[in-house]
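Read the figures in this text as sums done on the coordinates, not as results from a lab. Everything numeric in this text was worked out from a predicted model, so none of it was measured. Cβ atoms are built from the backbone, for glycine too; each structure is taken alone.
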Structure 1
Amino acid sequence: MLALGEWLVFVNDRAGLLKVLSVGRDGATTVRCQAILKPTRMETPLTFARGMLYVRAPEELVALRLE
């Protein structure tokens, strides 16, 4: 999990899904849910730098621009 301003970013590595939640006083709302990886086991944390989210798995590296 990674907190980015009003968003929480989760990656379910066993399913290969990325989920972005908008969080506020009224709770959380799913903004985006998308398959981004083959189901695997991630061994490194999510990384965010210069507007890009990096998701690294043993055989894949995914870079996503979050807007």
Structure 2
Amino acid sequence: MSEYQYHEWQAVDQVLTPEEQAAVNDLSSHIEVSSSRAAATYHWSNFRHDQKQVLLKYFDAYFYLAN
């Protein structure tokens, strides 16, 4: 059994442009994206990108939870 994973990124200082939202949305089929937030939940796999790089490129805060 794989572990549960929850990833969430928040934009605080500015919102994501539609192009940035599309780029973040393309990172995973498990991700939900808005202009100020992205969240991905996994039960059987992992987020396949570097979470820190996503944070640095698009967001201001990152939260991760796993069982």
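Please state which of the structures 1, 2 yields 0 when helix-only ellipticity at 222 nm (-39500 (n - 2.57) for each DSSP H run of 4 or more, over all residues; to 500) is computed from it. Derived from the structure labelled 1. With mean count of other Cβ atoms within 10 Å over residues 20-27 coming out at 15.4, pick the structure among 1, 2 it was computed from. Computed on structure 2.
Using the calculated result 21, 55, 22, 2 for P(r) over Cα pairs in 10 Å bins from 0, in percent, pick out the matching structure from 1, 2. Here the read-out was taken from 1. I have 15.4 for mean count of other Cβ atoms within 10 Å over residues 12-19, calculated from one of the structures 1, 2. Which structure is it? Going through each structure in turn, the value belongs to 1. With relative contact order in percent (Cα under 8 Å, 6 or more apart) computed per structure, which member of 1, 2 shows the largest figure? Result for relative contact order in percent (Cα under 8 Å, 6 or more apart) over 1, 2: largest is 2.
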